[in-house]
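Got some structures for you, see below.
Just so it is clear, none of the values below were taken in a lab; they were calculated from the coordinates. Owing to the predicted nature of the structure, the values given are computational and were not obtained by experimental measurement. Cβ atoms are built from the backbone, for glycine too; each structure is taken alone.
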Structure P
């Protein structure tokens, strides 16, 4: 059993890790002001970015779902890794040699890695093996296949193409010699059990493409049939495994992700060779699904890369063959269109050629022109629906209107609906009024269905009203806690001098107590370790979530905070609590009979005068405030 990683090594990994670099491999981040970054949360579906990253403190927090933490926590949540696996991944990236308390130096590779790392390592070794096989005599058909489609040796190397050799178990034997167990190979989808009980390779005599995830790890393979006597399917993919989920995977995303984020555009093609052809032809934003149709999970991946939000107008361009299957796929894509905020388009070759065929027949420019000639997906969808009916007859026009009206009603940009109503009426040869009624009826139908027998959903966390969150006292309490979390060296003794009694919001009180239990702001060095220590000291989940939120929320000041700002903030904080105490005392004094309870009355009156004098001094100190 591997020993515990030394605390100083964990601290060094945190210090050498750029949280922005780690997260930007999965999420497109843009400036949020104050040195912070923001993007679409990878852990819940959202249209406006609420996922915030603070590079200065190496922490992140989502104001939408409440998740947050450091780079280690992000890998644990995004990659489903254990704490140790996340540390080991980041250590390898940062060049840190980990030491284990019980075992001295790091244990053997096979011992220290979790399941995911072992499966990824097995795939990495398989890529090397298959790539080497592509140059053998047995792989001649694979090389000829690539050549016929316009891909030379350099292209094959760029995309990691390989060949699965004949024989029942050459890869299995190779990987077993490299130290991988039979169970690991089966779990990875690289081998399977034969009827005899022995282990055999999953892929044989096929051209292979390695499939990588957003972090560039190989997680599976796509295999193309080459020989007529191969009785398997034309394309055979890795089965579902702990690391390969086909509904989440997009081939070519490792090559395309940076350009997708930079250009704000993604092109969806149908196959591996189409991705290669597009990239080589100057369309580096192409990706393809792997053995499944384009769906909601794929949309989630692209939206985060595109930063597909209300404030950013991205483009998603589908390319489909012009045949019946392609048209059906395009209409299915329109159903998913509403999941995107940005604009969706379709690009169909006039000769019904896919991008690979088009590049071979007409060159790179033709592929670029195909994408440039894209048309709005709704236009294509309407044309396909209308084309099914005889518009020379009354029945045909009415039925076409009924079928097309829901498409117009589904348009997420409501300002475009009237224009499409006019366009549809013109295409059908009908007056605008009946088409308007049909679209309106289609738009209202789902809403009526949803209102029957259902309880209205509770407002989301982000929109649920909170009567105390925006009060002046609550705002200054948040600011003080932010200073302690984000700038503990600056806040230091001034913050620590005011205890939990200065806070009125119950959750703020818990966080203030956690700061004290974590050692106080004056003794803290800041950064992700300090924030994690405070979070761990919180007594309830609400307070833990608030710590993550406050760690990335910008301070309410232009420029960098200074001691004067800390003094003003804490004076405002104490003034609020003192005024609350004054109000309580005034209420008590009014209820006491000064004759019957003379001593108590004068004691409270004296305390009241002292507090009012203190409040005046605090008000002067807080002049200029937040």
Structure Q
């Protein structure tokens, strides 16, 4: 994945059209020609991927490669122009040097994916500053330490030296980021005021504790470094020397780097406003329309997405009414929401014991689901999955839950992170649906399988189309119900609550960015229409604000997968096999929704032939 932390470089690669993907082969093209041209294209993909990999020490680390282990990626604003030049050169090569008509089916699909990716990148260069590189969801201030903690392994003295090298190179990264923030402000792109409070606090937390101040408690990074170094097979003297060197890097490099960033943020915060939507940007309407296209991989307009959300909210409320009656609750749906929100039976205590119980039960849910996979899937991932709590240094502002995919070389399993900062935001009745979404059969199945497909070029193995990936995650919350899970009606209510949450997102995201809803109006809509904790609503609305369009992808993606499945069931009748359907969905890597639709249609046609 692209590790640049700004939103829009990720958005740039999230949309494509399959138009003309299956061009008729010309009769004079031989099988040998097809093999040769397809091989030529795949070799080009690999060559260009290696170039990108060579330029990204952070991607190298993610893939288990220790080539430039002591360095960071280039976060300079000048990198955008370099990437644009590279994209134009690659697009010219595809058009001038590849005979598209001679490609085999897999290569033709890769060609279209790559071509559209490049076209989007070129087209969206105009919006390169339309993002918030420092925000409460995935800002650089939190992602650098999270990267060191979760990605930078220390298996030797050399690895420890490289960790220290990265600490000493943080000032360059921060200077580049600060310059980018200044350029964005010059272009009238600046986050609303609440974002600064979150990011300044989080940045200060990173430079608290030993060695930044007199304290018995080590800072987050020092604690991580010490824990990793202590496990090395080195003399006590060498370990002490490494730890001392890391402390020096923290005080001489990391501290001033963060202080500089904090100063920039504090300065900009004085000019921040309460305007929350991207309608405030120059060409904000055009930007948001593009963001929706990239995120949903559809041509749905904001108003259409808003209306779909309203319809889905109404439908799910009706299904919740049925559960309310089933459990014998007397009162309105709002009363039932209040009951689900406040009754102690649905929450574990906010204690180490309560948090450990949550993690243990989440692991049990995933392990139970593992035992039922054969009835649903032909292809299953080789990589394992573990469950962890979000680390203390970022739990306050991080999302409710998320998944980190395994290392390509198998050295790191997939990880389902549960945010246990506020146990009132993690009701037990949502535990099942959350584990299915982030773990199995959700993100772990899709992302791990994609990485393990030998037939795909690397750019497709690592590709993320949010509507597909998150649509699959949300679809995966529903599938277990169809095979007998969610036996507890409250747990089934939790499943509906999760789907309701994603439906509300359609309403609120478009409300904020096109209808000028305020942060407070958006929070109130969530509180009124869902049983979730207020803290959930606040975090979600603040996420909408800094990641425009992103949250609409989940429900749009789920709806499309369900629509395609129902079409296949209707047309194939008794020949429909859900395992084969899931294979079609999962064994081509992440795809735009219209491409997925074509592949499912092809499968249906082949089955009916």
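Looking at FRET efficiency 1/(1 + (r/R0)^6) of positions 59 and 395 (r between Cβ atoms, R0 = 30 Å, to 0.05), point out which structure of P, Q has the largest value.
Comparing P, Q, the top value of FRET efficiency 1/(1 + (r/R0)^6) of positions 59 and 395 (r between Cβ atoms, R0 = 30 Å, to 0.05) belongs to Q.
For FRET efficiency 1/(1 + (r/R0)^6) of positions 51 and 347 (r between Cβ atoms, R0 = 35 Å, to 0.05), the calculated result is 0.10, so let me know which of P, Q that is.
That value comes from structure Q.
While we're here: Among P, Q, considering only distance in nm of label points 7 Å out along Cα→Cβ at positions 483 and 531, which has the greatest calculated value?
Checked P, Q; max of distance in nm of label points 7 Å out along Cα→Cβ at positions 483 and 531 sits with Q.
Further, regarding this structure: Taking helix-only ellipticity at 222 nm (-39500 (n - 2.57) for each DSSP H run of 4 or more, over all residues; to 500) from the coordinates of each of P, Q, which one would give -16000?
Value -16000 for helix-only ellipticity at 222 nm (-39500 (n - 2.57) for each DSSP H run of 4 or more, over all residues; to 500) corresponds to P out of P, Q.
One of P, Q was used to compute semi-axes √(5λ) of the Cα gyration tensor in Å, and the answer was 56, 38, 19. Which one was it?
Derived from the structure labelled P.
Something else: Hey, relative contact order in percent (Cα under 8 Å, 6 or more apart) derived from one of P, Q reads 17; which structure?
Q
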